1. Taking 139 as the value of volume of the Cα convex hull per residue in Å³ derived from one of the structures shown (P, Q, R), identify that structure.
2. With mean projected area of the Cα convex hull in nm², for residues 108-251 alone coming out at 12.4, pick the structure among P, Q, R it was computed from.
3. helix-only ellipticity at 222 nm (-39500 (n - 2.57) for each DSSP H run of 4 or more, over all residues; to 500) computed as -5500: which structure among P, Q, R?
4. Can you rank P, Q, R by mean count of other Cβ atoms within 10 Å over residues 212-219 and just name the one with the largest value?
Structure P
Amino acid sequence: MGFKLFLLLEKLLMALPKKVRKGFFTSLALLAYHASSRYRKVSYDNLDFAFDNTLSQEEKKEITKYAFKNLALNFMYVMEIRHMSKEDLANKVTVQNREAVEKVHKEGRAVIYATTHYSSWELGGSSIGAFIEPIVAVYKNMKNRTYQEWLLESRDRFGNISMEKTNVVRPLVKYLKKGVGCGILIDTNINPKEGVMVNFMGKSIRQTSTPAYLARKFNAAIIPVSIRTDDEENYTLMLFDEIPVEKTDDEASDILKATQLQADWLTKLIREEPKFWFWLHRRWKNDHPEIYES
């Protein structure tokens with residue numbers, strides 16, 4: 001019954017002008033910001049830790065408020081993408097540095113897209129599938145499977161294939177061998193047994209080594225990708241140049257170096273425009289739990 005009401009709300013919102021719909025989600029974000037002291041604190045803790053307590057209270061407040069707003073806008077875009085045509089998406093998103101992927105494809109190699117929770121990641125994922133190539137996108141199972149189905153329907157609208165992360169490596173290998181690209185998030189908190197320790201935002205943290213491992217073993221290319229906007233109406237999908245993965249006799253060292261380069265890329269991206277990253281996530285909770293304890 002609850003999900004039927006949600007679908008009714010979706011139908012109502014999609015019938016409204018875009019300006020009104022955006023106002024609805026922006027208002028929800030502002031309400032959530034004021035109501036959720038828990039996640040405000042998570043954001044402030046992250047910002048203090050990542051920037052060594054150098055940000056003013058006002059800077060942290062503005063970044064945190066935008067983090068709530070950006071999350072709400074991502075939810076809005078999930079809803080809108082379900083009703084978009086490829087032409088609608090093309091009118092909203094411009095692709096930058098497509099040549100980075102074209103170069104890899106000319107060499108006959110598959111692409112591993114290193115993705116992140118930055119700006120409108122939902123628009124970004126759909127735009128890769130629509131304008132670059134359909135990819136296998138790795139996700140984590142949600143508790144609410146009905147909502148998950150709704151979400152994945154949006155994410156797969158333009159040809160992407162969503163694949164749950166449990167035991168995902170073997171299926172990914174099959175796709176990579178066929179030349180099909182994949183998208184792997186590199187900025188989520190992971191199990192202590194997974195990944196390797198890198199320096200991210202000047203702090204030690206465990207990051208997934210899957211992109212580097214797969215790229216090294218199957219001669220694929222790691223292409224970092226993100227998205228940004230100046231007006232929340234027009235977006236730029238940013239493809240970056242390939243991150244090299246060495247193949248020496250020391251496999252562990254090769255994987256660590258390539259994973260560190262991904263962390264360096266993301267650090268630079270966040271430091272240039274910190275408001276776009278998802279500060280509401282306890283990214284350091286496994287390696288630095290003390291920052292969330294006060």
Structure Q
Amino acid sequence: MAKALTGIFGPVVTAFDDASGELASGPFRANIKAHIAAGLAGVLVSGSTGEAALLDEDERLRLTELARPLVPDDRWLFTGTGAESTRDCVRRSKDAAERGADAVLVVPPHYYGAAMTEDALWAHYSRVADESPVPVILYNIPKFTHLPLAATLVHALAEHPNIVGIKDSTGDMMHLRAYLEAQSDHFTVLTGHAGTVLDAVGYGARGAILAVALFAAPLVFDLMDAISHGDGVTASEIQARVRPIAKEIVAELGPPGIKVAMDLIGLTGGLPRAPLRPLGTAERERVATLLGTAGLARVA
């Protein structure tokens with residue numbers, strides 16, 4: 001691969017017009033420009049934070065098209081292409097590649113959970129990787145899928161030449177360390193859990209895809225800098241500041257909370273798409289308080 005799959009990546013929000021509910025391309029583009037300018041190693045469109053489950057197929061394509069010109073060649077553009085059928089996942093992956101995605105992030109099919117044995121998932125991911133024109137990154141997020149990817153499955157899939165990594169959003173160090181046993185020059189483990197970045201990177205994860213990086217990039221970069229310099233005291237202090245915003249804004253409030261946090265720091269979050277509900281006044285004030293406690297400037 002021409003560029004290393006390392007660093008901090010942002011799973012960008014999808015901006016909608018408050019009146020019509022349609023994609024708001026201007027704010028979406030402005031956010032990506034800001035994330036790249038902040039120093040992120042790349043962005044993910046059509047991910048969980050981007051309300052991917054609520055997007056139609058044309059919107060998914062459009063997001064990749066809008067993002068591509070804004071992401072420099074030395075950064076990464078990931079597109080979420082997971083689907084319930086293998087056929088749809090292959091199609092989405094091909095469409096994303098055609099529109100400029102550097103890699104695709106693939107959540108496992110999970111609606112028929114009891115049928116998703118290791119053999120079934122191996123066959124699914126193997127075919128997607130066989131047919132995707134760009135590299136595939138596995139996505140473990142049992143909070144939403146109720147289907148954790150077994151370490152034995154990940155180890156087997158890590159041998160596929162077109163499967164280059166995994167994003168693990170559990171925050172479970174036992175899972176992460178098991179996945180890290182499969183890490184190689186070809187296969188990279190990324191954490192998606194901001195509350196445990198210090199431990200994850202300490203064990204060997206090469207980077208992270210973090211929603212908190214959308215509204216707290218300087219804090220995340222300070223954390224990574226302290227880790228890289230072996231400054232455990234500073235790293236622990238910063239991790240303690242990151243943990244509440246990761247837990248309460250990202251994990252508990254989800255996209256509506258993340259969008260409010262972005263609004264408060266001067267970017268555009270806007271309204272979530274129904275059936276997600278916007279935050280009420282008390283919740284918005286809670287987000288503002290959390291940002292202030294973490295030392296993040298509020299501009300709105």
Structure R
Amino acid sequence: MKKKFTPPPNLSMGILGNLDKPSTCETAFELIKILEERKIKFIIQSEIAEQMKSRCGYDADKAAVPSSEVPKRSDVIISLGGDGTILRTAKIVGELGKPILGVNLGKLGFLAELNFDELRNSIDELFKGKFNLEERTVLKAVFQSAGSKEQDDKTTTIFALNDIVIDKASSPRMIDLETYVDSEYLITYRADGIVLSTPTGSTGYCLSTGGPIITPESRVIAISPISPHTLSARPVIVPDASEIRIVVHSTFKHVMISADGQVSSLLPPPAEFNILLAPHKVILLRKSKNGFFNLLRTKLMWGIDIRSSEGS
């Protein structure tokens with residue numbers, strides 16, 4: 001659901017970023033100059049502040065805090081990196097519901113839509129109410145993970161803005177994924193794995209498995225097998241109020257579950273996973289003029305005739 005962003009009085013911005021991208025430090029330095037010019041309060045991830053001191057000669061120690069503290073002490077989070085950085089930022093923000101503004105320092109940028117050159121104008125537009133707040137649904141997966149010799153198995157819960165993926169880990173063989181929706185048996189996929197995707201994640205791994213592109217406002221979950229052995233086994237869309245249960249059988253010693261490609265666990269088969277909608281949402285700040293379909297056409301280059309750039 002979209003609504004206009006109205007900046008609160010004395011707004012404070014928090015800065016998180018991808019330390020592996022060389023341009024993060026320079027972008028953070030430029031961003032801070034813009035914020036200081038406009039007398040906007042900010043705090044910054046301590047690791048980025050350290051890089052800025054050594055590489056840019058700027059001392060931001062007074063504003064530096066651990067990454068886990070940034071969402072607690074700011075009203076808006078600026079994520080410097082790419083879509084993967086926004087996924088990590090979403091995990092740090094968690095249930096706090098702080099809006100995230102993505103600056104794309106990567107390649108595609110479905111979630112992080114701003115470019116470096118747009119920073120100055122975009123900060124001004126943000127305070128003029130020219131951004132929308134978009135709520136994005138989150139999935140959670142619940143499963144039993146093995147405890148130590150001294151402890152019993154424990155219930156583990158992981159969250160994903162994009163997708164939950166269950167796959168064969170390092171096994172060369174396919175696995176059987178016995179799949180239920182609201183206790184009703186759907187199918188047993190014999191495949192390399194399965195992707196359970198939110199609408200946000202439909203342009204990620206789900207897309208590469210042959211799944212559909214889903215508009216962000218849709219209230220659904222996409223179930224997409226990875227390289228299924230049976231060609232008639234197709235992706236299925238279910239309401240996001242559904243509870244999906246997957247029981248995995250494999251002759252190999254481990255299967256793997258991961259959330260947004262970042263948090264993962266290995267479990268011995270048979271392993272059982274319950275996937276359902278999380279109680280919280282991730283809130284993204286998006287430019288009002290940039291609609292979803294315009295984003296698709298731009299990022300996926302729809303309608304561009306590649307022959308026009310070729311010689312006759």
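1. Working: P: 139; Q: 121; R: 182.
Among P, Q, R, the structure yielding 139 for volume of the Cα convex hull per residue in Å³ is P.
2. Numbers: P: 10.1; Q: 9.0; R: 12.4.
Attributed to the structure labelled R.
3. Label of the source structure: R.
4. When mean count of other Cβ atoms within 10 Å over residues 212-219 is calculated for P, Q, R, structure Q comes out on top.
Only the coordinates and a few stated rules stand behind these numbers; no lab work does. Bear in mind the structure is a predicted one, so any value in this text is a computation, not a measurement. Cβ atoms are built from the backbone, for glycine too; each structure is taken alone.
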